[in-house]
1. Computing Cα extents along the principal axes in Å gives 47, 30, 21 for which of P, Q?
2. The value -16000 for helix-only ellipticity at 222 nm (-39500 (n - 2.57) for each DSSP H run of 4 or more, over all residues; to 500) was derived from one model only; which of P, Q is it?
3. Figure out for me which of the structures P, Q the number 28 belongs to, where relative contact order in percent (Cα under 8 Å, 6 or more apart) was derived from the coordinates.
Structure P
Amino acid sequence: MNKVIEKLIALNDIDAMLKDAESEEYKRLGFQTKEQCIENLKKMRDEIAASIPKSILRRYEKLKKKYGRGIAPVVNNICTNCFMQMPTEVASKTDKNEKVETCENCGIIIYWT
C-alpha cells in the first residue's frame, strides 16, 4: 500500500478519535477524556499531517469538511462514502492502493480493502 494512503488512513482515524473525545455527547455518556490525551492526539495528527504532500492534505481537509471524513474504503467494489459501485474499469485495476485515487461519483479519496 502507498505510504501516503497509509498516512491518510491514520490521519482519518485520529480525526475521528479527536471528534469523539471533544464531543458533548461523549462527555454526556460519562466518558472522561484527559486533556493530555487530547493534546497527544493533536500532536500525532500534526506530525502525520506534516508528512503528507500539501496538495493531498488540502484535498483531504476539504473532503473532511464536506463529508466528515477525507478518505473512505472501497468494500466489495462499493465506495463506503456514497455507496455507489465502482466502474468495472476501476475495480479491475491491478495497481490498487499504489496511488492516491478518488471516487468517480463523490470525489472522496478511496482505498481498497
Structure Q
Amino acid sequence: MKTLPPTLRPQRRYIAFEVISENSVSREGLLREIFPAASSLLGDLVSSQCEIRLLDFNYPFGILRCLRGSEELTRAVLSIITSIDGNQAFIHVLGVSGTIRAATEKYIEKREAYEVHSHI
C-alpha cells in the first residue's frame, strides 16, 4: 500500500499546554477528562472530526494533536475541564504550532527553563 504524499495528508496542529492543579495528575486521569468533555461539548461527530490525540504528557506539561481548523474547538474542550482525578485543575494552553518540535521548543522548554530560573 502506498503512502500519501505530504500534500494530500491531513494538516495537523500541536497544542502545548500546562495543567495547573492541586496535586499531580496522571496521563490516564487527563485522558478520562478530555474525551468525555469533547463528546459533551462538541458531540460525537464533531469531536471525532477534530481527531484530538494526547501525544505527550509529563506533568504538568503536555502536547495534544488536532486537525488544522479545529484548534479553537480543541481549546474550548480544554477550557471546560475543571477537575482531574478528583482534584481541582484547569488546563492553560501555552501555544499552537505546526510541528511537535516547534511546540516543544517554543512553549514547553522555555517554560521549564523559566520555572527553574525563577526558583533560584
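Please treat every number below as a calculation from the coordinates, not as lab data. The shown structure was predicted, so the numbers you read here are calculated from the model rather than taken from an experiment.
1. This value belongs to structure P.
2. P
3. Value 28 for relative contact order in percent (Cα under 8 Å, 6 or more apart) corresponds to P out of P, Q.
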